[in-house]
Structure P
Amino acid sequence: MAFTPSKDYKRREREQRKADKRREREEAKVEKLATEKAAAELAEEEAVKKTATEREAQLEAEFEAEFEAELEAEKDAKKKAQIKPK
């Protein structure tokens, strides 16, 4: 006599396949969310670094401009002092 699976066995197998698929979908969803979260955190870190770099460059430019202004003021003061008759 040939062995044929029972209807209960077939039903359990079908339910197990459905459960496996559902678990795979849930795992994929969790993995996708974790990937998106990591990407968002990386983007935020990059934005913070970019902002810090821009701010540093701005401060450097302000310092340079202030230094140049002081240098020009000193040059003007020296010129005025040399032109002044004694």
Structure Q
Amino acid sequence: MTRDEIIADLKEKNPVMKSGNDTEGYVEYTAAEYEAQINEWADWVEADTKVKEDAQMAAAKAATDKAALLAKLGITADEAKLLLA
């Protein structure tokens, strides 16, 4: 998902933002405050996505490295487990 798509999704889900509470009342965000909040949330979504993608890439690399090592040794994963047990 691109940043523009993330922002569009956030704006669709949050067409209006207000600050305040039930006791003192609420004030609608100004256009600048609204845009700043949407951009901050988009930053968070992008950072979270990056962390997840990095973890997936690391897991895929580890699996590839493991398969390459097993092939190099000429043993199966089950045989490797027996050797390490």
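Could you figure out which one of P, Q the value 3.8 for distance in nm of label points 7 Å out along Cα→Cβ at positions 11 and 35 was computed from? Working through the options, I get structure P. Here helix-only ellipticity at 222 nm (-39500 (n - 2.57) for each DSSP H run of 4 or more, over all residues; to 500) was derived from just one of the structures P, Q, and that gives -34000; the source is P.
When semi-axes √(5λ) of the Cα gyration tensor in Å is computed across structures P, Q, the figure 51, 14, 8 traces back to Q.
Just so you know, all these numbers are worked out from the coordinates, no wet-lab data involved. For clarity, every value in this text was computed on a predicted model and none was experimentally measured. Cβ atoms are built from the backbone, for glycine too; each structure is taken alone.
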